[in-house]
Structure formats: C-alpha cells, structure tokens
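A.B. asks: Scrolling down, you'll hit the structures one after another.
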Structure 1
Amino acid sequence: MARLRIMSVSSFGGSFARLGPMRKPRFHGKLPGMTTSVTVLGLGYVGLPTAALLASRGLRVHGVDTSAAVRATLAAGRSHIAEADVEALLERALRAGLFTLHAEPPPADVFVIAVPTPLGPGHAPMLGHVLDAARALAPALRSGDLVLLESTSPIGTTARIAELLRGLRPELGEVHVAYGPERVLPGRILAELVENDRVAGGLTPEATRRAVAFYRLFVRGEVHATDAATAEMVKLSENAFRDVNIAFANELSLIAGRHELDVWRVIELANRHPRVNILKPGPGVGGHCIAVDPWFLAHGAPEAARLIPAARAVDAAKRAAVLEQASALCAAGERVICLGLAFKGDVDDLRESPALAIAAALAQRHPGLVVAVEPHLDAPPAGLEAPLLSLDAALELPGTLLVLTDHRVFARLPPAALAGRRIIDTRGIFRRPIVPHREENA
C-alpha cells in the first residue's frame, strides 16, 4: 500500500481544528493500490468537503464538476458553499498540489459519486445525475478500482451502477462497487464526516472490505460493514425516521393551535417523561435529505408504505397552515417580514426549504406587502418576488415578523426590537417575555 502523508487536523485552524489529530487508520488486510488517488464526482455540499478532507489526509484528489463556474471558483481557492473550514482546507490542498479540478473524471484508485438525486413527477427518484456520473467515469476505470456511491439513492441503485459499468466496460476485470452514505449536518459537515459512524456496503464481500478500509482513512467513528442494499435502506430509514417524528411534532403544533395552547410548553413537559423525546416543530422540513429521502423509500414499495406518505402530507399541511396564517394578515393590509429563507439555521442552503417556499408563495399572493431577511444571501433567490433587506432595514418597517428560520442573529434580537410587534414564530426562538409598547400597558 502506498505510504500516506497524514496531516494533523489541528494544523488547519477553525472549529475543525478542535477535533485534534487523527488516529492511525485501521485496515482489515492489505489493499494494493487503493490509497493513492481519489476522483470525486460532484463538488457540492457533500462532495467538496469530502474532497477537501481526503486531500488533507495526503491523498491526491481529482475534483470533477460539470459547472465551469464552480471549477473556476474552487481553482481560485474560494468555496461556493457556506460551510465551516472548507475554504481553509481547499486553499491548503491547492497549494500542496493535492487537489486538481476537472470537467471529466481522470483515472484514480477510488471513484466517489456525490451528485444530486432529486425528486421527479409523482415523487419518483430521478437518478439521471448518478447514472451520468457512472457513464462519465467508465472510460477512466481500471481493473481493481473501487467505485463508491454516496448520493442518497433508492434501494438497488448501487447494483444498477455496477450493471451499467459492466455493460460499458465488459473487457475489464473485477471493479468493486459499494455504497457509503454520509451522515452529516450542514454547518458541521467536516466535523461529522470525521466523527460520525459510517455504514459501508458492497455488492461483494471484497467490495465491502475495500470500502470499509477506505473510510477508515478519515472516519474516526466506527465503520459498519454490510451489503449495498442494506446500506441504501439504512440511509433512507434514518431520514424517514426524522421526517415522521418531525411530522408528529408539527401535527401537535396544529392541534395545539386549535386549542390556543403553547405547543413548545406541551412538548417541553411531555419530554420530561423518561421514554418520550418529541422533536421540535417548525414550518416544515427542508434540505436534500429529510424532505426527499422518505419518498425514495416509499417509492420502492408503495403498497407497503403507509406512515411515510402520511408524514409527508402533514409536512405539506404545516407549510399551508403557516402560509394561510400570514396570508390572512396581508389580505388585511398588513406587511409581513419573513425572517429567514434557508431550510435551517445558520446556513445558506435553500434546497427544499419550507421557508423559501412559504415566503415566495406569500409574495406572489400579496405583491408589495412582503419583504424577506436572509443574512446568508446577498440577493433574492430565484422565484422570490420580494425585496431582500438587511435585518436592521427590515426592523425599521412596520409589520408582522414571520420567523421561518432559526438563525442565531434572529434569536439574539433584544426585546426592545420586538416590542409591539405581532410575531408568528414557527421556530420557537422568541419564547420569552416581550416588552410591549407603553400604550398597551395603559
């Protein structure tokens, strides 16, 4: 096996540095020629941090993205995603010559596919990007290479990729194909790529062994070996579990609203039960995982899926309820100030964001009565027909505050800034006494 140049995590600064030095990688046997170079296809929210992390471990990493703009930005040492410490790792890797950018995949020992898998009509999985990536890497494959799919995918996708590659390169010897889904939270991606347990499943025992050994190069958590189909279902189950549980919390919020009760207090007290852990309600779930993956699971066995579609329906109902509540105010001539567009706090990620969907629908219904605040964006996103203001500028305007994202900058607003405001707080960040205007005390 090629000798690795392992860099200490602490040498890169920032919050990622607090992880401390990596322990020595553990291997189950010798894996010839597997640890010198990696090609990562897709340099988005998962692919870019993964590529930067691999380069920080001394691997030669080829980053592949079809977007010339993305490649140009990264070549200049700038990250196109807002994620802690990624840019520092990127700059270091570029200076060391360990990270190169490409439009087409070059040969490597390991190929990592980290491209989007969106939903299509009827909530059907769209695997076009994954299959295109497999077709793109096929000419660069050599016998004995490892192909790792990391994109969240329906059960059976890894086997489908292997079949596609065999058809494109029938002259090759054995190519090892495996599935290794990520378990990361935006805003903590680098840290969680290292800290969290990982599941790796191959189509053969040897593919599994090689996938596990690869992840042990940089994963501090346990790497659990299984088969590819099980690993695919594990990933979908994790996010479907969260979706179902958040749907329960959102349904409680709708019921509590009918009774004029504080759902946050209800959940807080219910969670004092030793075996109850209700999650937090909100305006709906977003991001590419929780809002999408449950449909992948249900799509594979629609006759057996009952709870998953019900949870998705609750999510849609909660979004609609928030929209109708704010729309009623606009219909009465009230301005609504939408606080947040990202799907979760302190990130710039708009994928499947309920906040953006609600703000956009509200602005379309009531032109001129809606403004938005999103501190992580410089301009309104496509589809939002409302001005994007700074928080200070927005607070100078009269109107209702509609809290859609729990950014810390919103939660830190002093009570005086909220005095006299009507607030629709879908995130529960203002659950504290608010000083009213003096005339309201009279």
Structure 2
Amino acid sequence: MRPFTARPDVAARLKTNIKAVEFIQDQVLTMVEPALAVRLSPDMLRKRVEELIAVVAAQHQLLINQEEQRALAELIVDDMVGLGPIEPLLNDETVSDVMINGPSMVYVERKGKLQLTPVHFRNDAHVMHVAQRIASSVGRRIDESSPMLDARLPDGSRVNAIIPPLSLKGPCISIRKFSRNVMNFWRFTELGTVSREMARALEIAARCRLNVIVSGGTGSGKTTFLNALSLMIDHGERIVTIEDAAELQMQQPHVIQLETRPANIEGKGEVTQRDLVRNALRMRPDRIILGEVRGVEAFDMMQAMNTGHNGSMSTIHSNSARDALARIENMILMANVNVPLQSIRMQIASALDLIIHTERMRDGVRRVTEVVEVAGIEHETILLGSLFTYRYVGQNPDGSLNGYFKCEGGRPRFLPRVEYYGFGDEFLEALTPTKPPERK
C-alpha cells in the first residue's frame, strides 16, 4: 500500500495503522455536512472533527492517541475547507507553481526548477473532489460534459484543471500561485533579471507613458514584469485593467479591475476580453492594461493605443520580440476586419513603442533577453531597433549561466516624448553602449 498521504510534518506524527487512519478519515468526512464545515471557523471545525475522530475510534475499537487525533484532524480539515494534501504547498512561499498529474504525482516549481514532491492524493476521486471544490467556489462546474476549468482561488492564484476523458492520466490540476510581494526593478537587478542601466531605462519608459508589450513563453515572468512596470505609473492616473483571471497588483488608488466571464451551462452570458476593451474605452481611462492579449481583442487594443491612451501595456506569448509582432498581426486578422495587411502593420508600428522579451533560462533564472523599440515601417516591414540584449558567454561551475546585458545605444524614435516628461538626458545616459566584461 502507498504510504499515507499526509504532509510531511503531520505524517511524522501519525504512527497508527494506515488502514485505520484512512477508515477514520472516510468515516468523519461522511459525518460532517459541507454546509456546516463552511459556516464554522477553522478552530471550531477542527475541534468538532477531533471529537468525531474519538467517537469513530471508540466505536470501532481503534487505538489512536491524542497527538494522532490532532494530526488527523488537521488533515481532514484541509480536505474539507482547503485543498487537501497540497494545502502546505500553497502556503510555502518558495513554491511558485503546483502541478498535479493524477493522484500519485505532484510537482512544484522552486526557483525556476521543477521538483517532484512526496505529496499524494488517495485516488482519482480525491483529486476530482478538489477540482470540483475549486469549480463550485467560483460558480462553475467540472465534469464529463465540461471537462476543462479555468478559475481563480480566493488568494488570487490561477487554476487550470482538466479531467478524463480528455486527460488520460486522471484529473490534472495546475496552479500558478499568486505572489503576495510585488517585485520592483531593484529586486530584478539583484536577481540578475535586468542590469541597472536597463532597469532605469524601463522605469523611465513606464513613467513617460510609452506603449509597452512584454513578450515571452509560459512561466517566463511576463505578468510579474508587467506588475513592476506598473509601479512607475503616476498615482493621479485612472487605470483600467482587463484580465481573464485577475493577477495584476496595481498599487495606485484609481484602478478599475475588469475580469472576463465564461458562458454559463446554456452557453450564454460570456463576456470576452474584446467586450471589456471596448467597454473600457468608454470609461475615460488614462491607461488600459490588458493582462494578456491572445485573440481578436488585439485589434481594439491597438486602436486604443492609437487614440490617446498612451502608456497602455499588455503581455503576449511569443518566442522573440519579432515573433510578438507577427502574433499581434495574426490576431488582428482573426478579428475579420476588412483592413489591408499594410494598414494593419502601419497601425501596429504607430501604436507600439517598446517590446520587452523575457525568458526562463535553463539555470532557472528569468532574464530580459531583449528590449527593442518599434522604429516605424519600411517596405511593408515593421522596423525594430535593439536597445538592450542579453549575451550568453558560458556556464559557471554551479550550473548558473554566465552572461551580460549589452546596451546597444542609439536614439529611439520615442525620445521626444521622454524629453517632454523631463527624462531625456537620464534616458540617453542609461542607453550608453556598454562593452563586454573582460573574461578571466
């Protein structure tokens, strides 16, 4: 039999027979009404569960001491009102992602690296129970007729679940934890994500209301970087944010957060990002921040950037800054707008000022690998000018990558706007070309 599926600190205190523990757990779970569990405080619920454990153990003549009762009660309460075995992982600040691949395989991401944990669920039904609890908490459902779920936990963590028959490995749940700490550029510099010069240039870019796209792959830190850019926004501006699942952490007082809504069981009531972008334009925003552009809303976002909403920002999945432009172009074409391709490219070139590309590199560190300006259009090709790049040199003995951030210099097209805000000289100083460090 697989070892009892308790979290490590609790499992160490459970020295009774595994079959007896699982029997007691199943009995107690059937004796407590879910509605009652929700109404009681955690302490009251834990006390009630301890009493029931003692009753079940006495009725069936099972030997379990007081310490084991408390430990088992903690597990059962996590199962009732929390997320069962993974509750400790969600409370672990070193964990950024939790990935459940069926009942017996739970991975986490720490410092950019995936690690297999000793955490297990009892069976597929146990994983399914957790997925259904998440779904019901946001007024959704997950079953064979609706086998995929996108949701958000009360703390803001983003959840995706997929179950059989679509998943052949049993119910799978992916949780992107919501970071309680907002990263700033000083912290990014410490972590090696950016150089000091790049950090200062990007702080100025955000303050001077440049239109910015942050591109990168899954888990490359796009939203975290967007949060850092938003710290530079003036507190007197009115900001409208639009997301599928709210992750942005605006620190300004005048922020309107909008979130999409999926269709109901009858297939009605869906509110898309495009609907929200169009509505945001009627809300007198100074800036529109779109959590991620992924479809036809790209057309409306470019329109917004071209009609006075300077300083708008978004993220996009792509392999490079150049690929980000191609993806935006394809998304606009998906909107079935009767606009020639040349006009679409002119609109993109006019709307965007900066593209910042991030990567999670093989040593687990997330780095900004290129910062480019959108310099205009020539012969139907959008021109990009490189401002900063990350140059790989080699690998250190500890497995970390050795490289440096290179400033390419130049005078970007948007420099007059930076000068208008009084940061022209400081911005040009940050763009002073750098030489590669001497190799030892």
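FYI, it's all coordinate maths here, none of it is from the lab. Please read all numbers here as calculations on a predicted model, not as lab measurements. Cβ atoms are built from the backbone, for glycine too; each structure is taken alone.
A.B. asks: For which of 1, 2 does mean count of other Cβ atoms within 10 Å over residues 140-147, calculated from the coordinates, equal 19.1?
C.D. replies: Label of the source structure: 1.
A.B. asks: Something else: Rg and Dmax of the Cα atoms in Å was computed and gave 23.7, 86; which structure, 1, 2, did it come from?
C.D. replies: 1
A.B. asks: Given a value of 18, 45, 27, 10, 0 for P(r) over Cα pairs in 10 Å bins from 0, in percent, for residues 132-203 alone, point me to the structure among 1, 2 it was derived from.
C.D. replies: Numbers: 1: 18, 45, 27, 10, 0; 2: 18, 31, 19, 18, 13, 0.
The structure behind it is 1.
A.B. asks: Additional query: For distance in nm of label points 7 Å out along Cα→Cβ at positions 268 and 300, the calculated result is 4.1, so let me know which of 1, 2 that is.
C.D. replies: Among 1, 2, the structure yielding 4.1 for distance in nm of label points 7 Å out along Cα→Cβ at positions 268 and 300 is 1.
A.B. asks: 1, 2: which one has Cα extents along the principal axes in Å, for residues 324-363 alone, as calculated, at 46, 21, 11?
C.D. replies: 2
A.B. asks: Tell me which of 1, 2 gives 5.3 when you compute distance in nm of label points 7 Å out along Cα→Cβ at positions 84 and 404. Write down the numbers at each step before the final one.
C.D. replies: Values: 1: 2.6; 2: 5.3.
This figure was derived from 2.
A.B. asks: Identify the structure, out of 1, 2, from whose coordinates FRET efficiency 1/(1 + (r/R0)^6) of positions 180 and 372 (r between Cβ atoms, R0 = 35 Å, to 0.05) was calculated to give 0.40. If you can, show how the numbers build up before the last one.
C.D. replies: Numbers: 1: 0.40; 2: 0.65.
It was calculated from structure 1.
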